[in-house]
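**Q** Please find the structures below.
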Structure I
Amino acid sequence: MSKAGKIISINPSYAIPGGEVSIRCEGFEIGDSDDYGVFFSGRKARLVGASAERILAIVPGDLETTDVDVHLENAGDRSASFRLTVGKKLADDLHIVANPAVDPADDSIILTRSGSRGQQLPVTLYRLEKDGFLQELSADVMNPTGVAFDQKGKFFVTNRAQGEVCRIERSEEIVTFSTNLGIATGIAFDSRNAMYVGDRSGTIYRVSDFGSPEAFATIEPSVSAYHLAFGFDDRLYVTAPGLSSFDAVYVIDRAGFDSRFFRGLGRPQGLAFDQRGYLYVAACFEGKRGVVRITADGEKGELFVAGSNVVGLCFTRQGEMIVATNEAVYSLPVGIYGTLLK
């Protein structure tokens, strides 16, 4: 019998380079030598742990395809391959701190280089075209954090250093839309196209069409940022990462009253809904990091994408999940569509 054994399953089914996957196997022999391993399209992976029935492996970087064949080797024996979908790197050398955003006009992706608070960088906003070209935008926003398009296709960015929201016109002109928003981070629009902005100090603001903010809800402060998204029920879902490994996703009703939708996440950050009502959150869950999928009723969560340092995500009209880490962005062909993409 082959000492390499057989792969039964890989969990989760999607990953980005650097993510940890669990390989369920049978018959894999562990000896005293190092003459064994896991290979992803020919590249040997770093192992976190291994036994005859389960192997924990880190997905290597610089893989040439998203359809990756995974196999086991031991003492010259090789197992049959098992398929894993791994994200393709689209851009790096960024500093993303929240969700990227898809421009509804042309399906390009807006990315940020945020920098530390008060740090002025030469370029802070980028447009990733569908052909892969990364365009520097001349609009210069200090510490861009939340980026979003409203239902009319207008592009808005929060500036946490100045506590304001800016509207970006023609990718180059900055118009200050609203001020006095504290440490302005997350941004989202409801079904009536009303804007909501999160001040990570503890307040969610609702902003009028004329840019006037009013306090809408108060929740626990965050050590980094608020991340906002509206669900099909037109309630506002919020993550406020703290220092606990058991943080919650909050849900806020139309009257501004909050409750806990789902608990048990470590440092939950960017979040997005799909058209079936599932919620996806960049977080750590049950000791595993990446993108967590939560059922529409908030009863169950599972790791959907394995990844390290994931801060946000969004969906394209092509059914891709765009996964952002704090320094790079990846595309995963998951066949899932977001709520705002028609």
Structure II
Amino acid sequence: MTSVRPHLRRSRIIERIAFWAFRIATYIVLAFATYIFLDIGIKGARTVFTTTAPFVNTTFLFDRPQTLYVFEHEGQKMTLGDTDFRAWKETHGEPAVDPTTVAYSAGGIWPCIVGTALLVVGSMVLALFVGISSAIYLSEYSRNGRFIKLVRIAILNLAGVPSIVFGLFGFGLFVIFFGWNVSLLAGWFTLGLMILPAIITASEESLRAVPQGLREGSLALGATKWQTIRKNVLPYALPGILTSSILGIARVAGETAPIMFTAAYAMRDEMPWQVSRASDFVFQGVMALPYHIYVVSSKIPQNEYTERVQYGAAFVFLALVMLIALTSIVLREKSRSRLSW
């Protein structure tokens, strides 16, 4: 007894130390995440919201990016976007001193918002269709042989490939070899392939979690294999599949390297739907919030005007990702509420 008690005491001390180590590590992560979100939220809100009605900076949200002109006029400091500066010159003439120009620091980010939404939605539709189809085959039809094991290992390895590699792959295959150029279609396929491993793995696990009795009961009543999967397996696996889509949305929306090679332009005045033919819609490049933030943050001299755009774009970007992810969460909860084991 005397030899057991010191051992138990040491075990309890070690367990207590481990508990507090895990707890402190969790709090540190939460503290850093809170600081980042608060920093972006406070500084970004100053750009997005105003103190006068309608309390939203509609110019920033619904205008295109423009060059900012900063100059002195009659003792006052003027900051005008490209459009307003041209109109000002028609009535006042050229300023006495050449203005300082700051690229992308006037106007707004509406083309970036539209481009980001199109890239996320298109790539997720493609990835979910191919990913769920692959998961159904691996879970319901395939035999667990050597080839299938190699396929699963390859899927897991693809999940760890850096996004820049997918970007170069998409550039070589879709942009150059297929001749799609920098376009929505090339971006959709590149981003879709990038998140495909996570979608397949999560969807397959969701399908395997459905009790085998549901399959056997359906087959015993005379249903075909596909009818069993469609009516008795997929509905119960849908919440898990939607969970994988939430993870995919978070990764797709935040990637810069793949779209930089395949889909994004630093500046584009026309909106995606302003094309002469409907078939040209998918064969055009777009602006995107991650790439726009990257360009404004690293490709032009930094000052108070670029900081305003950076934080405002990051704030809107987080809000857009949260909105799309929230939609998936709501759909997941609704599908769960309709099902019972």
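**Q** Work out the source of 22 here, i.e. which of I, II gives that when relative contact order in percent (Cα under 8 Å, 6 or more apart) is computed. Display every interim value, and only then the final one.
**A** Values: I: 13; II: 22.
It was calculated from structure II.
**Q** Out of I, II, which one gives 18.1 for mean count of other Cβ atoms within 10 Å over residues 56-63 as computed from the coordinates? The partial results should precede the final answer.
**A** Numbers: I: 18.1; II: 15.1.
Corresponding structure: I.
**Q** Out of I, II, which one gives 258 for volume of the Cα convex hull per residue in Å³ as computed from the coordinates? If you can, show how the numbers build up before the last one.
**A** On the way: I: 132; II: 258.
Label of the originating structure: II.
**Q** Still on this model: Of the structures I, II, report the one carrying the highest value of Kirkwood radius over Cα pairs in Å, for residues 176-223 alone.
**A** Working: I: 10.7; II: 13.9.
Max of Kirkwood radius over Cα pairs in Å, for residues 176-223 alone: II.
**Q** For Kirkwood radius over Cα pairs in Å, for residues 112-159 alone, which structure out of I, II has the highest calculated value? Please list the in-between numbers first.
**A** Working: I: 11.6; II: 12.6.
Biggest value here belongs to II.
**Q** Still on this model: Given that mean count of other Cβ atoms within 10 Å over residues 168-175, derived from a single structure, equals 19.0, which label among I, II identifies that structure?
**A** Numbers: I: 13.8; II: 19.0.
Traced to structure II.
**Q** Separate question: A value of 0 was derived for helix-only ellipticity at 222 nm (-39500 (n - 2.57) for each DSSP H run of 4 or more, over all residues; to 500); which structure in I, II was it taken from? Mind showing how you got there, number by number?
**A** On the way: I: 0; II: -21500.
The correct label is I.
**Q** Another one. Upon calculation of FRET efficiency 1/(1 + (r/R0)^6) of positions 88 and 200 (r between Cβ atoms, R0 = 25 Å, to 0.05) from the atomic coordinates, which of the structures I, II produces 0.00?
**A** Working: I: 0.20; II: 0.00.
This figure was derived from II.
**Q** I have 3.3 for distance in nm of label points 7 Å out along Cα→Cβ at positions 184 and 232, calculated from one of the structures I, II. Which structure is it? Mind dumping the intermediate values first?
**A** Values: I: 3.3; II: 4.1.
The read-out comes from structure I.
**Q** Can you tell which of I, II yields 54 when percent of Cα pairs over 15 Å apart, for residues 24-63 alone is derived from it?
**A** Details: I: 40; II: 54.
Clearly, the read-out refers to II.
Laboratory data are not the source of any read-out in this text; all were calculated from the coordinates shown. Keep in mind that what you see is a predicted model, and the values were worked out from it rather than measured. Cβ atoms are built from the backbone, for glycine too; each structure is taken alone.
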